[in-house]
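Each structure below appears as structure tokens.
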Structure P
Amino acid sequence: MAMAAVMEMSLPAWQWGDIALGLGAVVVAYAVFTLVGFGSALVASAPLAHVMPVAQVIPLLALLDCGGASLRAWRAWSAVAWPAFRLLLPGMLIGQLLGVFVLSRLPAALMAMALGAFIVILGLRGLLVRKTGKVSTGPALLHGVFGGVLGGLFGSGGFVYAAYLERQVETKEGFRATQGLLIALSTAWRVVLCLWVGVLDLQVAMLALALVPAMALGIWAGHHIDLRLSREQLFQVLNGLLVVSGAVLMLRFA
């Protein structure tokens, strides 16, 4: 009840149905993230965009992601592959700057349509494209900039960094640690940029604080849920959900 009261104070226009949708989206998003290691922004952004502007959704999820990603990065600090990290970092910082700048300038309806299309494309890619064992060989700067732009605009660019790190980092521990540190810095930098351009304010910060228990519940559920699905089946379900949620978001603003 206290959490709902804070949400009503932070966004007075929300109705009880909006609050339920927001809480449910965050719980599911962080359960998914705990199960498969990615996707919190992709899963939560489309439902949240139904009840608040996309320009607020991105900094909201950046605040939530920043805490969890920072904790993971701190625990795995010694395993970070520093050469690969240093190559990706400059491009990521530049790309985030470009992405957040565009985010602050686009009309709300156009931003929602773009977010919906982005989510649908990623979902269809996951459903239709089979892995061939080939990995990206492009330069680190290009990966950093592209991932940063997607992170700044849509809150999800980590898969681009992963495409580069899969080739450059030999150990699983090094890959996870380096990816975790990049995501932690990426979300922290996104928070700073969102504050700078004015899309992160006290209301969004209060809402993020109110959603922390929902995030914690999702993480707990992800650690305890046994879906009795193979990893491939789980990804198929998640990609299908991305296609549906992105399409619904696009139809709403069409």
Structure Q
Amino acid sequence: MASELIVVKIGSNVLTDAQGRLDKRSFRRIAGQIKKFYQQDKHLIVVSSGAITCGTERLKIDYQQRTIPQKQAAAAVGQSLLMNYYTKFLRPIPLGQVLLTAYAVSNKERAQNLRNTIDQLLKMRVIPIINENDSVVVDEIKFGDNDLLSAQVAALVKADRLLIMTDIDGLYDGNPRKNKSAQLLRVVDKITPEIIKMAGGAGTRKGTGGMFSKVRAAKLATEAKVETFIVNGFRQNILFDALKHTAECTWFKVCV
């Protein structure tokens, strides 16, 4: 196995446009970077949101009025749409879909089985595309967002780095959408209560994870010795620039 294992979490707000439709330009931009990693013999795991959003658009369900059963139905429809796009833009790289519930990670035996499956896929040069199984999940076993899922997966497989892609450059000391003087935190040595407080706020209507969930995920990952970045998925070559520490992003150092 290659010396470097990278987990990339892709938020639904990065994959879709303002109307909640799949954005081919985003898929193409992100897929190009993933292909380059793959060609460099890096092992890659993709944790992708977007299934419910894709299904909601296809089924013409009102975003604001969705019931839980409608969201689950949308997930069932949206998963195939999401995988079709990944297959199209990452061709000819082989992909494997893995749908999880929180129980699969929290249960020791199931977690080991999951790790064995992922390890085997990586050895066979297959990129796992992981998402929460929203079609069957219930509140008691729900991750809540794919930020936390990506951190749990990264910790489970002992990844080297976790990159969380969203629609903002990273963690700011204020809300940059309301405060133009807010400053981007480029390096976070330790996630303190003050850092967590800075991350307060909701996500977009297309996703469940705001900055709070991303910082919470970064805390879980860095405590498991996984270097973590929050990056803007709309920037060109952001994954490579982040790893070179030349990007406008937030880098969370590993806890020591």
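The numbers here are math on the coordinates, done by the rules we state, and not lab data. The model shown is predicted, which means the values in this text are computed figures rather than measured ones. Cβ atoms are built from the backbone, for glycine too; each structure is taken alone.
With FRET efficiency 1/(1 + (r/R0)^6) of positions 80 and 200 (r between Cβ atoms, R0 = 35 Å, to 0.05) coming out at 0.80, pick the structure among P, Q it was computed from. Label of the originating structure: P. The value -27500 for helix-only ellipticity at 222 nm (-39500 (n - 2.57) for each DSSP H run of 4 or more, over all residues; to 500) was derived from one model only; which of P, Q is it? Answer by label: P.
Thinking of P, Q, which structure, once mean count of other Cβ atoms within 10 Å over residues 48-55 is computed, gives back 27.4?
Working: P: 21.9; Q: 27.4.
Going through each structure in turn, the value belongs to Q.
22 is what came out when relative contact order in percent (Cα under 8 Å, 6 or more apart) was calculated for one structure; which of P, Q is it? The read-out comes from structure Q.
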